[in-house]
Structure formats: C-alpha cells, structure tokens
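Structures follow.
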Structure I
Amino acid sequence: MLKALFLDMDETLCDTRFANEQATNLMARTLQDQFAVDGRVGADAYVAGIYRHWSASQRERYLPIIKQRSEGAFRLQLIRDLLAEQGVDDVSEATAQALQDSFDSDRLDAFDFYPGMTEFLAEVRKLFTLVVITNGPEFSQVPKVEAINLAEHVDHIIIGGQEPEQKPARSIFDKALKLAGCKAHEAIHVGDSLPADIVGAHNSGITSVWIQHQQPLDAELGINPHHTLLHPSEIPALIRELS
C-alpha cells in the first residue's frame, strides 16, 4: 500500500527552467547596457557557474571560496571573473552584489509551480504524506521554497544543502522515509534527474518516476526508471493510477 509521495522541486513541481531563462535574459541585457560586453555570453556563463558546470580550473578556484567563505562569496567572485574575461576589470563587490541581487530577484519573481500542481498536491495530500527532497545550496533553495510557500502544500521539505549528503545519497531518502513513517516499498519518488533522483530512489528500494523533459535515456548508464513521464503535467494521472 502506498503511503508516501516524495517529490523533487526543480523541474518536477516547479518550472525552474523558465525562471532561469527570465532572469538570464534580464542579466544579459544589464551586462550589455552597463558594461558594453557580450551580455548573453556573460549571463549564460553565470548560470552555468552557479549550477557547478565548472572547468577544472574553475573548480580549483571556487570550491575553496565556498568552503572557506560562502556560496554568496563564490557567486560574487564568479561575476567579477566573468566580467574580467571580457575586459572589465576592477568590478567592485558592491557592483557584483547588485548584479547578484537583481538575478535572484528576477528569478524568484518568475519562479512558480507548473500549472495545476497545487491542486494536485492538495488532492494527494489527503491520501499520502508528501515530502519534497530538493538538491542545491541553502543559499538558492530556501528563497525558492519560501517564494512559492511550499510548506503550505506539503508535509515535509528536505533541502540537500542543509543535510550531510544530497541525492542520490541513501541517508537523505532514509530521512524522508522516517519523516513519512513508512517503509521503502510504501513510497514513490518523482524527479527529473537520473543520477540524483532515480539512482537515489533505487538505492533505497523506492519506486521511481522519471520526468524526462527533453533528456535522453542513456542506456549505457544502466539507470532504468520504473516509470517515465515526458512532462510534470503527466504526474497526476500516473499517481492516481498507482494509488
């Protein structure tokens, strides 16, 4: 008997890609207008950076900043470095902070649930314990959780950046099972990341649902979700079928 539904937040419950695109477009315009640089290149590189799509040299540079100082300090340095790459040197911390704040504000303004998702959560919450498990640093995930009042729609929220380990670590799924008061075979986990969500669910013996979006299923990885959906809009029908 199904007792709990575990859900990823970004690209599962919420249209994070749209919010990122809106904020990136506005940042590109600001960079171009304010510094006369290729704003699109700078803004795209910034988003890649905050999602840890780093080169080896970037990893060596930024990991110590995050560990010794903070996520915020890393992001300010990233902005300054990206502008320096386009010939804009001596960018002040205040200027970088203003760019950072604008990006965060613009992204939060555009961040929201996929259509129909809050109604679905209200429906299934009558039947199951709902636990959101989201990876990412506290710096970015807490504001997103608060922007959509997520705590009003689910029973528990686990933010990877606040835990000793993030998905796919078994510890974070064990915590979700404990919060839900159920066994692994009594839960389903829904998420869009094969290596984080699906591997994590399988390692814990939990039924997995993969939101594919436009991602290819790489057979060489050997990751085979129990269920595959093309888009989050298909989640309600599947959960009703499995209930």
Structure II
Amino acid sequence: MSHKLASSYLIVEDLSASFANGNGGLNVLDRISFTVEEAEFVCLLGPSGSGKSTLLRILAGLLEYQSGQVLLEGRSLRGPRAGVGIVFQKSNLMPWRTVRENIQLPLELQKELDNRSQADVQELIELVGLDGFEDTLPRDLSGGMAQRVAIARALVHDPGLLLLDEPFGALDALTRERMASELLRIWNARQKTVFMVTHDISEAVYLADRVLAFSDRPARITLDLAINLPRPRLPEMRYTPGFGMMAQQLRAALQS
C-alpha cells in the first residue's frame, strides 16, 4: 500500500461482497477499490440493483463483506463505529416526537443529552434551516423539511464521515434541486467527509468533488471522475458546457 493510499481518510481495497440465495449465492461487489480524502465529497452512481446501497451499508458497518478491507482513519471497519452518520432515502422520523426531539434522540439513547448538547441541537436546527419549527411534529413537515431533520440527526454526534443513501430520491424535482444546494451549504459549514449514493447524474456532478460509476452487478468501478467545477457551486453551473461534458462522461460509463 502506497504512502498516499495509507494516509487517506477512507480506504476501500479489493472489496468483494456476496449474499446467500437459493442459487448458491449472489455476487454484489467485485473487488472494489477507491479512497476518500478527509472533507472530500464523493458521489456514487450506478444502475438500479448494482450494489450501491450495499456498499454504503458496509461503510456504515451494517453489513459484512467476504474479502478485501475497509479502513477508516487507518482502522479496520467491521461493524458500527462512532464517528459515522447515515441518512437514508426515507427520513424515518419518530412520528410522536417533535423536530427537536427527533434530532436529539441519538444523544438521549447514549445518555449524552445535557445543557451543552442541547445548545448543539439548537445550532443544528438553525444550520438546516428549521429555526422556528423546533416543536413541530413530522406530520406537519414537507418531505424536504423531514430530510433536513434526518440530516441534523445524523450530524448531532459530530461524525467525521457522513453517509447519504439517495436522501432526496423521494422528493419532487424542484425540491430535490433546492435540497442539493442546502446540502452543499451544510457541508461548507461543517466540512464533513461525505459519501453519497444517488441515481441522478446532474445531482452528482453538482455536489461532488469526485464521482464513482458502478457497472451492473457484480459491481466494478468503471469511472472515477474528478469534478473540476469551482466552489461554491451555483445552480446555473448545471447549464454550462463543462458540466454537460462531465455528465455525458458519466452517462457513457453507466451505459458501457
């Protein structure tokens, strides 16, 4: 392993994963290798069923893998670990708990809720743009607002790595674009390392420093594309020739 590779924040090396089924096993990931640097924003694209969510759950420590290795800050990652936050496509909020109560739930479960952490919860509420909705129940939130709560809940432990599994997949197109800009604002404020699964090419190019493209299952990485757009990203960048060229490269990689 080279020095540069060994110093990377997240290292995935020759990772393979399969699951038992009635036909002797389903191969999902085929010797996947990549790195993510600290505070980098990386997106993963791939066909439906290619193993994107499987990889994300392995990175969260929620699934086992058969061979290869995953290192987070130089330590082997097998099983859930502190310092990793995750947001799924559905917000999965407790319907009887308010916005504030949903965000602070992880602190309550770990018995870490005190005056200082309550102040941190309020800071997160303001960061995700929900100031004034602290006592609102999930039934009275829009889909975008509910996902803001889920993002704040994932950040409440101040994780170094934030995993996002198609967090805007259930939203309409306009809300999705607005939430992408909100996510960038939050990322700029907190500078977390982000690994995000999405099926939207435009969204990936707009958000990421790098985009990985998966093949069909068993997944291999067919393209690791650096996104050379300046930051801060602006919505009108989506209509520039450079943006379109990178989107076309990714589309070609997904279709190959």
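Coordinate-derived values only; no laboratory data. Predicted, not measured: the structure shown is a model, and the values here were computed from it. Cβ atoms are built from the backbone, for glycine too; each structure is taken alone.
Taking FRET efficiency 1/(1 + (r/R0)^6) of positions 15 and 95 (r between Cβ atoms, R0 = 35 Å, to 0.05) as the quantity of interest, name the structure among I, II where it is greatest.
Comparing I, II, the top value of FRET efficiency 1/(1 + (r/R0)^6) of positions 15 and 95 (r between Cβ atoms, R0 = 35 Å, to 0.05) belongs to I.
Can you say which of I, II returns 46, 39, 28 when Cα extents along the principal axes in Å, for residues 63-190 alone is computed?
II
17.8 is what came out when mean count of other Cβ atoms within 10 Å over residues 87-94 was calculated for one structure; which of I, II is it?
Of the structures listed, the value fits II.
Work out the source of -10000 here, i.e. which of I, II gives that when helix-only ellipticity at 222 nm (-39500 (n - 2.57) for each DSSP H run of 4 or more, over all residues; to 500) is computed.
Derived from II, not from the others.
Of the structures labelled I, II, one was used to calculate Rg/Rh (Cα atoms, Kirkwood Rh), giving 0.97. Name it.
Considering all the candidates, the number was obtained from II.
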